[in-house]
Structure P
Amino acid sequence: MAVLTRTHRESPPEQRSPAPPRRVPVLSHAFLIGWALLTTLPLLWAVLSSFKSDEEILTDPWSLPSRLRWENWGRAWNEAHIGRYFLNSVIVVTGALALTMLLGAMAAYVLARYRFRGRRIVYLAFVGGMMFPVFLALVPLFFVVRNLGLLGTLPGLTLVYAAYSLPFTVFFLTAFFRTLPTSVAEAAMVDGCGHYRLFFAVMLPMARPGLVSVGIFNFLFQWNQYVLPLVLMQGEGAERKWVLAQGLTALAVNEGYRGDFSGLFAGMTIAMLPVIAAYLLFHRQVQSGLAAGQLR
C-alpha cells in the first residue's frame, strides 16, 4: 500500500515541467561588444593606415591599403629616429622594471611576513606614495636629479621610473604575500633554509602570478610615461637619449607639418607593438594572478 501511494504521488519524468529558459544578459553583452569595438577599431585603423600612402589616408581613410608599404616603417625607423628612441625606451624600462620588481618584492615580503616596530608606518608611507600626484613633485625632482648629476641621462630616468613604480608594487605584493601559506615557510625553515634562501627559492616562485600581474602594470606605466622624461631628459645632447614617448611627440609635430601622415602612423604602430605583444603573451597570467589574489 505504501509503495502504491508513493508511486501515485510521484509524477513521471515526462510530466515534469521543463526548466525555464535561461535569460541571456543582452544589455551586458551589447555593452561589452560595443566596448571591444571602441577599443580595437582605432588600433586596427592606425595599423592599416601605416601601410597606406598619404593620398589614400586623405582621400579614402576607411579603405584597405592597396598594398603593404613597408617603406613607411623604414622611414619612421631611420629618418624619424624611432629606432633610437625605441632602444632607449627598452633600456630604461628593462632596468626600471628589474629594480622595481626586485626591491618591491623584497619590501612587500618583509612587510607582509615579519613583525617589527614601525612596520605599519612604512607600509602607510608606500601607500601614501600612490596618492601623491607626479605633477607636484616635478620641480623638486628636477633639482634632486640635477644635483646628483643624472639629469639628461638614461640611468637617472631609470631610477626615477623605479621610484615611482615602487608604491603600487609594494601595495599589491604585500597583500599577495599575506595570502601565501605559512606552513610552507615554516617547513623550509625547519629544513635549515635561511631567510634569503627562503625568499628567493621558496616564496618568490610561489608569488609568480602576482609578480607577473604587477609587472605588466608597471611595464605599461613605464613604457607610456611622458611627463617624467619630458622634464628630466634635458641638457646638451639629451635629444639622442629621448625615449619613445618624446620621439613620438616630435614625430607628430614634424611629420604633421610636412604632411607625412603615413610615416606618423608607422611610428605610432611601432610604439604600440610592445604593449600589444605583452598583452597577447601574458593576459592569461594577469587574469590568473588577479583571480588568485582575490580567491585567497
Structure Q
Amino acid sequence: MTVGQAPARTAPTGRSRNLRRPLVYVLLSLGLLIMSAPFLWMALSSFKTTSELSASPPVWIPTEWTLENFRQLLDKLDLPLYFMNSVIVAVLVTVSNLVFCSMLGYALAKLRFVGRNKIFGVVLGALMVPGNLMLLPLFVLMSKLKLIDSYAGLVLPFAAGAFGVFLMRQFMQSIPDELLEAARMDGAGEWYIFWRIVMPLVKPALATLSIFTFLGSWNNFVWPLIATNDPDKYTLPVALATFATDPNKAGGSNGMLMAGAFLVVLPVLVLFIALQRHFTQGIATAGVK
C-alpha cells in the first residue's frame, strides 16, 4: 500500500455476520413488543375480572379468565346492530374505492387524453387538503341531498379517495404497455383489458388499498358522529364512545370498555392477517416502473 492511500475495506466475516443477526432480531423483537404492548394490554384486560383490572401493581395475564365483560356489554349495548352498521359502511366504502380508484388509476396510467396531467395534478392537490377541512362542506351537501341518517350519507363522501387513485395509478404504470397493445391488436376493448388483464395483475395493490380503506372507514369516528342523529345508524366506534360517556350504561366499567375496544380492533386485525402477503408485496412494488 502506498503512502496516503486509504486502507481497503474488508468484507464482514462470517463470524461478525452471525453475531450481528441475533442483535438485529433482538432489536426488532423489542420494537414489536413495545408497539404491540397497548393492544396486548387491551386484549388481555377484556378477559380480566374487576379486581384484576384495578389491581396494583397491574396484572398482565389474567389468573381467572372470564367472559363477563362481553356478556355485560351485550346486555347493555345493541352490539350486533352497531357491528352490522360498521360492516355495511366499511364494506361499501372499500368496494367502491377498489372499483372507482382502479378505474381512474388505469385511465391516468394507460390512456392518452387531453387534460390527463391536469387531472393527476388535482389528485395530488387533494392529497394535501386536510380531511377535517371538508367536514363542513360535506355535511351541508349531504343535508341538501337529504342523506343524513342514511347509509348513503356515510358511504358516498368516501366512495373514492385521492390516495387510492394515486396508489393504483403508480402501480398500474408498472404494467408493460406492450401487453395492452397486444390485447388491443387482438380486438379486445378497454373494458375487457381493464377487467380481465389489468385487474388480475394489480392484486397486491388492491389488497393494500382494501386494507387502508377498510381500516380508515372502520375506525372513522368524526364523520359518522356528525352525519348520524339516529342511534340505530351509529357505527361501532360512535356507539362505543357514546356508551363510554353515559354513566347510566358504562358506569365506569373499564372491563366492558376494553371488551368493546377489542371487538372494534379484531375485524381489522383478521383482515390484515388474511391479506398480509399481498399487502407487503403491494407496498414493496407500488410506484416501481
Structure R
Amino acid sequence: MADKTMTADDVVGRLRSGMTLGIGGWGSRRKPMALVRALLRSGVTDLTVVSYGGPDVGMLCAAGRVRRLVAPFATLDTVPLEPHFRAAREAGTIAMTELDEAMFMWGLHAAANRLPFMPVRAGLGSDVMRVNPGLRTVRSPYADGEEFVAVPALRLDAALVHLNRADRLGNGQYLGPDPYFDDLFCEAADEAYLSCEQLVETAELTKEAAPQTLLVGRHSVTGVVEAPNGAHFTSCAPDRGRDESFQKLYATTPWAEFAERFLSGPDEHAYRSAVRAWHEEQR
C-alpha cells in the first residue's frame, strides 16, 4: 500500500484554476486552513467552492479566487456572518448557490454514491426554491405519490479536509464531538487531500479511540499532509481551541492589511511566525 504523504505545496500543485473544490469542516471549526493558505500562495483561481463556509470561504473570496460559492452559510460561529464573504456578496464579485443545510448534505451523499440527485423533503415550501430556479422536483413512483426536491449531486474535482490524526496510507481519524461530513467531501471528490494534526502508525489509530472515529478511509484519499495546528485559527477539538482573539482581528481588519501582515510570506512557517509575533504584542 502506497505512502501518500505530501506537503501542502504538493497538494496545491495538483489543483487547477476552474476546479470545483470542496472544503470540509464547519463554520470556524476544523477547517483545513494550512491547505487554504497554501492555495492563497498559488495562482489557482476561478474556483467553484463547496463548503459549510467559514474563514476558508472568506479568505478565498477576499483574495478573488472564487467564481461561485455553493454553501448553506458562511460564518465564524462567534461572528455570525463571515465579513469577507459578506463583502464579496454585497459587491457582487461572486456567484452564489445557497442551499439548505440538509440539501447540501444530501447533495454530497448523491455525489459520494455517484447518483445524479437525491430526493429530499428539505426545501419544499421555502425560498430555497425561489432563489435556485434551476432546482427541480420529482414524484415518488409508488402509491404515496409524494413530491420531493431533486437535490443535484455536489460532485467535486478535489476536496480538502483536516482531521486530528491520520496514517501515511490515508486513513483519517477525528477525536472531537462532530465529524462535520468530512468523509462525504472525500467520497464526493475525484481527489481528496487530508491534513492532520499528527501522523501516526496505523495501529495507533484504534489503540485508545473507538473504531467509529476512523472517519475517512484510505480508499477515498489521494494525499496526506501532517500540519500541526493546521486548522488555525479555527478550532480542532480536542487538540486545539479556536484562537478567538486572532479571529476577531481577522474579522475586523481590512483584508489588504491582514493579508500583507499574515499571508504574504513564502510558507506556513512565515504565517505562524507572524501570528506568534502578533500575540506577543498583545501581552
*A value of 2.5 was derived for distance in nm of label points 7 Å out along Cα→Cβ at positions 72 and 88; which structure in P, Q, R was it taken from?*
P
_Structures P, Q, R, by distance in nm of label points 7 Å out along Cα→Cβ at positions 208 and 240: label with the highest value_ = P
*For which of P, Q, R does helix-only ellipticity at 222 nm (-39500 (n - 2.57) for each DSSP H run of 4 or more, over all residues; to 500), calculated from the coordinates, equal -21000?*
Q
*Given a value of 15.1, 49 for Rg and Dmax of the Cα atoms in Å, for residues 120-183 alone, point me to the structure among P, Q, R it was derived from.*
P
_Of the structures P, Q, R, the one that 0.6 was derived from, the read-out being distance in nm of label points 7 Å out along Cα→Cβ at positions 96 and 232_ = P
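Quick note: the coordinates plus some simple rules give every number you see, no bench work behind them. Keep in mind that what you see is a predicted model, and the values were worked out from it rather than measured. Cβ atoms are built from the backbone, for glycine too; each structure is taken alone.
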